[in-house]
Structure I
Amino acid sequence: MSNELQGRIALVTGASSGIGLATALAFAKAGARVAIAARRRDRLDALAAQIREGGGEALIVTADFGIEAEAQRAVHETERAFGRLDILVNNAGVMYLEPVIEADLARWRRMFEVNVLGLIAATQAALPGMRARSDGHIVNIASTAGRLATPNAAAYAGTKFAVVAFSESLRKEVYRDRIRVSVIEPGVVETELRDHIGHPATQKAINDWADSMRQLQPDDVARAIVYCVSQPPHVCINEILMRPTDQER
């Protein structure tokens, strides 16, 4: 175990798999006490056991980040259990891809609720404590889709463009409170996110594209997040855009 984050309190949303799971493990290894939040309790139980076996401390918070009250509750439970919240990683997200003309608007609404409104709700809940202590770091997970819109990804790109814009606006609101804001924009990452796309032709096309390259791994993104949050207090890494070497767009 390293000590880069010794004594820090972190909440990682969407921690049941992929980037969230890898980040929670990396934070615990770096010495942070970690609240892990997601819907799937069985996955959280397994992750908490892994953290504890490594000598770390984990708090399980079962929450659906598509429901604003539950996103806020995850923050408040972390603060009650650990006394404060130093680092919030807004990672919970879904990716539903399909042509606009065939769009299932209920699914797209759910995507905006999780990817955007849940992120905003958790952030809003975390800010009062961070502002009172003049200390805190909010890390929002976006995507290269927040830089470049492509066919069949209109709504998903819309959510990630929103995360990028929200992060920059938030940074300008809170920097005088010494609260840092970082946005991470990964390209293709080998996670289960693509399993839930919901449109077979689009899913096949994106999987074929991803399989054509050496994809980022969740640990790669987790290391970037640890890098952001372990900087000295006077340093804020505002943005990290990262792609597989083999990814062109």
Structure II
Amino acid sequence: MSGSEMEATYRSVRENVESVRARIDAAANRAGRRPESVRLMAVTKTRSLPQIEAAYAAGVRLFGENLVRDAGEKYRSFRSDAELHLIGHLQRNKVRAACDVAACVESVDKLATAEAIAARCREAGRAMDVLLEVNTSGEATKSGFASRDGLVRDLEAIRFLPSVTVRGLMTVGPLTDDERSVRRAFRSLWQLREELRAGFPGVDWSELSMGMSGDFEIAVEEGATIVRIGAALFGARPTP
């Protein structure tokens, strides 16, 4: 990338970060929330290191990656004050590598995954924050706990795992232009969090990760504390 291309990338990403932050602030104000209660995550799937550096230069400190391999390549030697979350489905054979690079796994959707994370973290002498992913849309293509009962059953064991700390819930909104359906999915995650907070008061339920480039303002209005933004920061993903 030439110097002029780098400058254009930094300028574009900075402007996009400022625009997205302004939209987050406006949505939070509409909902009577403090704007600073919502963290902006830059999702860097398929994005280049110069784009990631541009987001960092624009003040972003929370980053998300879908693939463990890409996370290791991009973030193993990245800035020490950057926080990396893994947001894609985590396979058992990728847990070791995930625990070596991430601060949080947002996509825990079964007890076995949490147990594997706990085992690797004990071995490495570290702790891992996790979010429990919930399928709020009912779409078969999406990962996540499909029922409240299934989540509660696994949570009974997950909350006692050493080296693993549950910090809240995550969901991916339905792929639709119907705002009511999107809002219903996000509201259901907030309501589930409140039920779990009452039933499991010893667990930290501070985080609700929900909302992406097309629906993050609705997510903020419905209680999101983390919004996962890719295209609105970096533009459309390059075609393979």
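I have 12.5 for mean projected area of the Cα convex hull in nm², calculated from one of the structures I, II. Which structure is it?
Clearly, the read-out refers to I.
For the read-out mean count of other Cβ atoms within 10 Å over residues 40-47, a value of 22.1 was computed from one structure; give its label from I, II.
Details: I: 15.5; II: 22.1.
Checking each candidate, the match is II.
Given a computed value of 1.5 for distance in nm of label points 7 Å out along Cα→Cβ at positions 16 and 224, which structure among I, II does it belong to? Can you show the working numbers first?
Numbers: I: 2.5; II: 1.5.
So the calculation was done on II.
Read-outs: derived from the displayed coordinates by stated rules, not from any lab. Bear in mind that the values here come from a model prediction, so they are computed numbers and not experimental data. Cβ atoms are built from the backbone, for glycine too; each structure is taken alone.
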